[in-house]
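Before anything else, here is the set of structures, which you'll find just below.
Since every read-out is calculated from the coordinates, none of them should be taken as a lab result. A quick note: this is a predicted structure, and the numbers were derived from the prediction, not measured. Cβ atoms are built from the backbone, for glycine too; each structure is taken alone.
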Structure P
Amino acid sequence: MITILDRTFKAIDQAKTNTEQNLKNAKELFESYLQGVFSDRKWSIVKLDDVCEKVEYGSSSKSSDEGCMPVLRMGNIQNGRFMWDDLKYSNNEEDNEKYLLNYNDVLFNRTNSPELVGKTAIYKSEMPAIFAGYLIRIRRKKDLLNADYLNYYLNSQMAKNYGYTVVISSVNQANINGKKLKTYPIPLPPIEKQEQIVKELDSLSSEIIKLSNIYQSKLANIAELKKSILQKAFTGDL
């Protein structure tokens, strides 16, 4: 019985390892594609400040568990998108007007751990919301810069590598302020080309998300299978 269980668990562990590697490969595929897109040397390089109307910090007021206006915080940014759970709220009317987000505003996380500082997401008017002080709103010049293109770029390894050169670090915390953010170099193809790139990246991202969901589901099933076999072994049902 022990030998059979050992073989079974070895096979399960191998399946888990393979699935984890597949999940990692899917994520790395997208990162590699992003790197290729933004490494095109045919395009001019401009500073973020040259193609933006506004770069500003969010609200410094304390938020609460209840209120009339959701406040997006750094924890709500995941993989270039906003997660609308674990929200805090604001009842400050002045803040709710001043920091109200507009469609296609891009939010940059200026303070976080060294690994997560600089993560970025784009607001698509999912619901009215304002943004907290650890985030910076970037509002681009519409005729020069596609907002989704900007979001993809700021989440690319190229942008992260530049962030490492301007970040200010302290114990377990890193900061990239608005002044430094404005210096980010951005490859700038014509706006029509940016739109084409966004369509391609959206399509690839959608497929990667589907693959990732499949692998995550498989990992959950593998864990459940191992748990079930252990339980049956202990109760003598095998």
Structure Q
Amino acid sequence: MAEESSPSQAVGTAPGLTQPEQIAAERLFGDRLDLARRYVGHLATSGLERGLIGPREVPRLWSRHVLNCAVIESEFPEGATLADVGSGAGLPGLCLAIARPDLRLTLVEPLERRVVWLEEVVADLGLTNVSVVRGRAEQVAGTVDVDFVTARAVSALATLIPLTLPLLGGSGTLVAIKGRSAAEEVEKAAKAIRKFKGHSAEVHTVGEGLLEEPTTVVRIVVGGS
């Protein structure tokens, strides 16, 4: 069995930043950029070894994953509480926790091996604003009190809505990172959005002028928030 990577090894093997990525990372993470580097190191080593990240993704961890997720920090007011559904490798949950220490995040993940990895990384980075919960979103509903739910690459929006909106307890906002078909997904999910009391569904991008490829976000409000 291969020996698991230590935190120091993780930092040493983290992919480097291009100049544009460096500028974006400094803007998003500020004086916590070293923490972000350590997180990327974990993704590139133990995350790869345990199957949380594919080998083709390692060279583009910063651009396609970490910066793509961290840039949505502008969606949340100071002190907001979030549940990150299907957190997997901590995308976007851990990126947001590093960029915004004022946020309180619950990472919701059903697979034990991923939960173990998340707990190890949270402990190594000293992220006191993060808790990890093992379970499916529908199992966790009613046990967490959050203002926002986040999700990335979990499922199509029509499938995601029944899993995520109940976590909001009748009031809050879903912020889902989506691709180019986001507007089409919103149309297809219209019935599910209405069924689960969602309204004000909108698609917009964040990170223009900062990221080479801005992040597309679907934002759906539940209740009066």
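Odds and ends about this structure:
- Computed 16 for relative contact order in percent (Cα under 8 Å, 6 or more apart) - originating structure among P, Q: Q
- When mean projected area of the Cα convex hull in nm² is calculated for each of P, Q, the greatest value falls to P.
- Answer label among P, Q for the case where distance in nm of label points 7 Å out along Cα→Cβ at positions 54 and 150, calculated from the coordinates, equals 1.1: P
- Structure responsible for -9000, with helix-only ellipticity at 222 nm (-39500 (n - 2.57) for each DSSP H run of 4 or more, over all residues; to 500) calculated and labels P, Q on offer: Q
- Here the criterion is mean count of other Cβ atoms within 10 Å over residues 22-29, and among P, Q the highest value is seen for Q.
- Value 2.2, calculated as distance in nm of label points 7 Å out along Cα→Cβ at positions 62 and 214, assigned to which of P, Q: Q
- Identity of the structure behind 2.6 (criterion: distance in nm of label points 7 Å out along Cα→Cβ at positions 38 and 70, calculated), options P, Q: P
- Distance in nm of label points 7 Å out along Cα→Cβ at positions 118 and 142 - highest-scoring structure of P, Q: P
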